[in-house]
Structure I
Amino acid sequence: MSSSVQPTIDESALSDLSNARILLVDDNQQNLELMQAYLESLPCVLATARDGVEAIDAVHRFKPDLVLLDVMMPKMSGFEVCRKLKGDPATRDIVVIMVTALHEVGDHERAVESGTDDFLTKPVNKLELLTRVRSLLRVALLKRKLTELMSGR
């Protein structure tokens, strides 16, 4: 009987978020500062953008694992940014959490249609933000690891 060695996934690597990159996008400086303060307990690398156009540029430069994306912004809405990211094979695997003050069911449907992975409503609750970010980052890192294993890297 021949035995084959199965690749294993290092569980500690999955819970280690120190290499994770998060892009915060909001046109309101106070909102950016608040989210940065909430996320400072995570060992992630943070970057910010102030509008949709800047967000697209930052995604290509910073290569985030997760984007916290405001919906209502000048130049390009969060819906448009999300649609562009999810429509591009190079960026479609980036986790997008839309952050919105919009509370209408139609707005949530529009967010889902644009490809968002999740959404939070403003004012953002710290515990909810941290829980969702941690959870979705772990899923993203697991997916990346699985892809690497499948491609033999």
Structure II
Amino acid sequence: MKILVLNGPNINFVGIREKGIYGTRDYAWLKQMMEQKAAEEGHEIEVFQSNYEGGLIDRIQAAYSDGTEGIIINPGAFTHYSIALRDALASVEMPKIEVHISNVHKREEFRHVSVTAPVCTGQVVGLGLRGYALAMDYLTGADGL
């Protein structure tokens, strides 16, 4: 399976920013974990991060025709207000799993609303970086369900 992992603003600073919320493992560790998991399971993966809304939208649109079969996305702060990102996700017909490292429902009120979740297949929230691996298991059927 060809999987695209998209990360929005500031996700490249995991392990650096707010360690009590996002943990101490850094973005390089996350990227390596996902690439290694994909390789071990025989999947193709691309991990992409952008602090710019347009960069994420461009990559989602490219996924439409490049053979991508599933998307794992952590939109970061764009989760809460980017209608443009929501519309880009809605435009590609493939499974999409939204991931959040922290439990957004235990945080500030504005983080409780996701404009992108309604156009995703599902959501993994509050399980740390492990949430990315669980999202991949769902997409690939490795969860056995």
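What follows is calculated from the coordinates using simple rules that are stated; it is not laboratory data. Model, not experiment: these values are computed from the prediction. Cβ atoms are built from the backbone, for glycine too; each structure is taken alone.
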Distance in nm of label points 7 Å out along Cα→Cβ at positions 46 and 62 computed as 1.0: which structure among I, II?
I
Which structure, out of I, II, was Rg and Dmax of the Cα atoms in Å derived from, given a value of 14.0, 40?
II
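Starting from the value 2.5: which structure in I, II was distance in nm of label points 7 Å out along Cα→Cβ at positions 118 and 134 calculated from?
Considering all the candidates, the number was obtained from II.
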Structures I, II, by relative contact order in percent (Cα under 8 Å, 6 or more apart): label with the highest value
II
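Please state which of the structures I, II yields -10000 when helix-only ellipticity at 222 nm (-39500 (n - 2.57) for each DSSP H run of 4 or more, over all residues; to 500) is computed from it.
Comparing all candidates, it corresponds to II.
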